[in-house]
1. Figure out for me which of the structures 1, 2 the number 1, 6, 13, 18, 20, 19, 14, 7, 2, 1, 0, 0 belongs to, where P(r) over Cα pairs in 5 Å bins from 0, in percent was derived from the coordinates.
2. Comparing 1, 2, where is FRET efficiency 1/(1 + (r/R0)^6) of positions 97 and 185 (r between Cβ atoms, R0 = 30 Å, to 0.05) highest?
3. Comparing 1, 2, where is distance in nm of label points 7 Å out along Cα→Cβ at positions 57 and 201 highest?
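Read-outs: derived from the displayed coordinates by stated rules, not from any lab. These numbers were taken from a predicted model, which means no experiment stands behind them. Cβ atoms are built from the backbone, for glycine too; each structure is taken alone.
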Structure 1
Amino acid sequence: MAELNYKHLRYFWTVARVGTIAEAGRVLDLAPHSISAQLATFEAALGVSLFRRVGRRLVLTDAGTRILGHAEQIFALGDQILDVVRDDTLRRSLPFRIGFPDSMPKSVVHRLLEPALHVERPGRLVCREAPLAELLAELAVHRLDLVIADRPIPADVSVRGYNTLLGESTLTVFAAPALAAGLRADFPAALDGAPFLLPGEDVAHRSALQQWFEHRHIQPSIVAEFDDSALMKAFAQGGAGAFAAPTMVADHICRQYGLEAVGEISEVLTQIYAITTERRLSHPAMQAIRERAGSLPAKIG
């Protein structure tokens with residue numbers, strides 16, 4: 001009678017959650033061929049096929065789906081055991097690991113995370129910046145406690161988690177003082193033909209912003225596109241063009257970069273989500289982040 005190899009079960013569980021052996025190898029810090037060999041050994045021991053290949057992804061078989069459900073229960077019980085042996089003081093002193101996509105404005109992330117430093121026994125705050133797909137894979141295997149993103153878990157990502165809307169904000173257009181003076185009087189029509197800096201394709205509000213331009217029959221002159229919001233603000237500070245950012249950090253942008261608010265785009269909203277593997281945001285740091293999100297201004301005035 002075959003004995004269950006829990007290491008093999010962990011490999012199977014990770015592959016099932018992230019969808020590919022290559023991604024599982026990155027998460028587990030193992031070579032993909034090693035994981036493939038271990039999965040083959042696990043399937044041979046069980047006498048069933050756990051996956052079938054669809055394109056580049058692995059999809060669970062019926063047997064794999066049933067086994068995954070039990071694996072989820074096993075590892076959930078393991079997490080509960082860890083909670084039992086840790087008293088509350090120790091639990092709160094452990095590192096609190098937060099991930100955020102590189103498309104998120106750093107000013108928004110800072111404003112949200114800063115209160116987490118001041119909760120009682122907050123532990124060490126560990127921040128991880130990466131593409132959203134990578135962060136969700138790390139969240140799935142509990143290498144992160146929380147992901148803050150400008151969108152919920154994408155429908156095509158096979159990660160089980162909970163999306164909590166922390167807040168939403170309109171957009172405001174900012175520019176260096178000399179450029180802002182010429183745009184403010186006839187906003188938003190003055191944006192037609194004006195130099196403009198566009199956020200990268202991974203920024204959630206980009207498509208809505210472009211649709212707003214089209215609906216208003218406004219065609220700004222796109223000077224450049226930026227994945228890094230801080231770099232975009234630096235170019236705007238030098239007078240390269242105007243740009244749009246969440247109104248909730250308008251005061252910080254104006255103060256930090258010497259820029260001025262040109263006008264508000266109330267029809268376009270940017271949203272902020274907390275993504276966790278737990279339904280409740282019970283950690284004190286999570287509560288502090290949620291309270292800060294609720295206190296940030298969503299619109300001008």
Structure 2
Amino acid sequence: MPFAITRDGTRLHYETAGRGTPLVFVHEFSGDARSWEPQLRFFARRYRVIVFNARGYPPSDVPKARSKYAWRIAVDDVADLLRHLRIRKAHVAGCSMGAYTALQFGIRHPAMALSVTSLAAGAGSDPATRAAFLRSTEAHARLFETEGTAAALQSRGISPSRIPQSLKDPRGFAEFLRIHRSHSGTGLAGVLRGVQAKRPPVYALERALKNYRPPLLVMCGDEDDSSIAPALFIKKVCRNARLWVCPASGHTLNTEEPEQFNRVLLDFLTLVDSGRWTPRDPRSLRS
């Protein structure tokens with residue numbers, strides 16, 4: 001079982017498949033490396049695909065200290081993984097929590113990013129609901145910490161953004177639940193407090209996004225209410241961004257609509273790899 005050692009000594013479990021240009025997938029809060037299986041099978045035919053479990057998600061290490069969890073640490077963990085694999089540059093794609101990490105990777109490590117794909121970023125960014133988001137995040141962290149993952153998930157119930165997948169793909173949704181229930185309560189509590197609650201809202205990244213260097217693909221489902229407005233914001237302020245919205249879909253398009261997700265991402269990566277990707281033409285902007 002391969003592990004990469006980060007700069008603070010935390011071990012990250014990873015898997016690789018295929019050959020070619022490196023493509024790293026960064027998972028969401030409720031998932032792990034297994035959530036990217038539809039992408040591993042598809043993209044490993046063309047790319048060197050890398051998936052990993054973030055810190056707090058076994059078999060990666062589950063630090064007990066709260067200081068070991070932070071959004072900056074999550075970003076640097078991706079860089080440390082690439083350095084461990086002796087990869088200078090890679091395409092980086094993330095979902096939800098992983099999408100925020102991918103966005104920040106493009107800001108903090110632009111020379112290492114061939115491109116960035118952000119799927120369903122932005123939960124907790126709405127100023128009108130920010131305080132409620134933070135209260136809910138701490139309450140859920142206490143549940144995971146004191147009751148364990150299975151009991152905490154029973155108390156939380158199904159998120160509205162997961163309903164579309166549960167309706168259209170019950171088997172896939174059941175797999176999502178199995179993966180989520182297998183996680184460490186200690187790890188999830190650490191991630192909620194250190195990463196989710198402490199990261200700046202997407203709207204606070206305006207200046208950095210205006211100067212964003214890597215090619216950027218922004219993706220979301222049209223029934224994922226927490227992601228639509230942030231996705232439109234990123235598209236508006238970042239000339240390097242392209243936006244794709246999937247109809248009648250929720251939070252995790254990579255498992256809910258894997259065929260559409262894979263094809264759209266492949267088109268984007270092909271444009272970048274062939275040198276055909278370009279920023280938005282300023283003439284298309286309305287004065």
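1. Working: 1: 1, 5, 10, 13, 14, 12, 11, 10, 8, 6, 4, 3, 1, 0, 0, 0, 0; 2: 1, 6, 13, 18, 20, 19, 14, 7, 2, 1, 0, 0.
Working through the options, I get structure 2.
2. Numbers: 1: 0.05; 2: 0.95.
Across 1, 2, FRET efficiency 1/(1 + (r/R0)^6) of positions 97 and 185 (r between Cβ atoms, R0 = 30 Å, to 0.05) peaks for 2.
3. Values: 1: 1.9; 2: 2.6.
Largest one: structure 2.
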